[in-house]
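Chemist: Listed below are the structures to be examined.
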Structure P
Amino acid sequence: MKNPKSFEEGMARLQDLLDRLSSPDTPLEEAISLYTETAALAEYCTNALDKAQLKMQTIDERIAQLAKPQEGSDEV
């Protein structure tokens, strides 16, 4: 399995896999393969969310620094 091009693509693929896993018509061997791919995609999506959260925290910290009065400024 190759990594999806985006988080959204990964989530769409995950939904497809979960739908197929939920089907009672899915043979056992296929279900095992689908489950393996599902686990890998879940890890990919979790990592993508973690990276996005870290970026947002970094941006928030920069904004907070800009909002603070600078040392030596005349603002009170």
Structure Q
Amino acid sequence: DESLADGRISDRTWAACAEHLDEATLVELVAAIGNWTLFARLLPSLEVPLEDGVEPWPPDGRTPDDPVGEPR
């Protein structure tokens, strides 16, 4: 959540993760978060269609950040 909110990971969070993962894995995790964020924003912006047979997620098209109301 920190990485998505402001692009940073706090020292506290990094230290907590470092108790379970080595530094190379932590760097890979941050890179994976960055890549997923990139494509999550890029593909809809370019209106890249889903492949045939793939259902959108969430099914109603709303994200947790969407205001309550009509689905998209």
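The numbers here are math on the coordinates, done by the rules we state, and not lab data. Predicted, not measured: the structure shown is a model, and the values here were computed from it. Cβ atoms are built from the backbone, for glycine too; each structure is taken alone.
Chemist: Where does the value 10.9 come from, among P, Q, when mean count of other Cβ atoms within 10 Å over residues 12-19 is the thing being computed?
Modeler: Only structure Q yields this read-out.
Chemist: Hey, helix-only ellipticity at 222 nm (-39500 (n - 2.57) for each DSSP H run of 4 or more, over all residues; to 500) derived from one of P, Q reads -26500; which structure?
Modeler: P
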